[in-house]
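Next up: some structures, all given as structure tokens.
Readers should treat all values here as calculations from the given coordinates under stated rules, not as data from a laboratory. Note that this is a predicted model, so its numbers are computed, not measured. Cβ atoms are built from the backbone, for glycine too; each structure is taken alone.
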Structure 1
């Protein structure tokens, strides 16, 4: 949380920001906001309220995971940042068969959404990446369009049940 909060504080010097923390549990709110020390206005949302928050946001800062698919489905540009214990990181990196951590980037097999992982996950890098999207509508629109393409690859808005979509993907990619 420390680099995320630091990035918000840096952005506040140039932009009129209001942070929304989309959390899984109410207990996470205190941890998430304790780093801001009242310097950045914020609100925490729990559960399905997060989708409304993603939909109205100008930009999202996300951890890697399924939340990136939700953010993309809401049409919000994002930056992904993730930091973990160095030993865990080195082990996972040595075993990884893929280059990216963001699901959208994995699907597209290229980096459309900036990934700031481990050593790159700093307050300055996060703030600079977010600022690029806040100040460049074309960059934001390009990312949203590419993200929609990735969502289409997994059947988003196809009208099919998820089990049918999964079977179709498996048949197309692995049962040729």
Structure 2
């Protein structure tokens, strides 16, 4: 049995690009008070260049289990993907006492708001192909209504079906640019 030790590192210099095959972007939201609904973004780009993390994802790349719901998420009631095809983020990565923070801005549905992502940075490691890699795991919670995503439905008890708070997660395998 082997153990992998996470190594806290300083912010890398140079340019690192997300290996999207070994990375993921997800979101979760409380649904009807008893379950959590989540989805994955299949296509995205992310770069960490001299401490600045930036990335974008086309909303049409959401991985949703049901086509009708997928179309609803792309509609003006949610992401309005016809007018605003991408979600984007840019911010500066800095070490904290027990991890890292990225202070920046996220743009959803054409609306830009400040966001702070918190998490861990591990590495560097050399992969079997001679590439230098870092692992960056980040999370934040946003209020979807601040981005004009206001759809909801009333429950019989008067509460709303969909929570306003949405948790965003990025689990990135970053590779040093050759």
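Each of structures 1, 2 was scored by mean count of other Cβ atoms within 10 Å over residues 73-80; the highest score is held by 1. Taking mean count of other Cβ atoms within 10 Å over residues 41-48 from the coordinates of each of 1, 2, which one would give 18.0? Structure 2 accounts for this read-out.
Identify the structure, out of 1, 2, from whose coordinates helix-only ellipticity at 222 nm (-39500 (n - 2.57) for each DSSP H run of 4 or more, over all residues; to 500) was calculated to give -15500.
Traced to structure 1.
State the single structure among 1, 2 that was used to calculate relative contact order in percent (Cα under 8 Å, 6 or more apart), giving 22. The value was obtained from structure 1.
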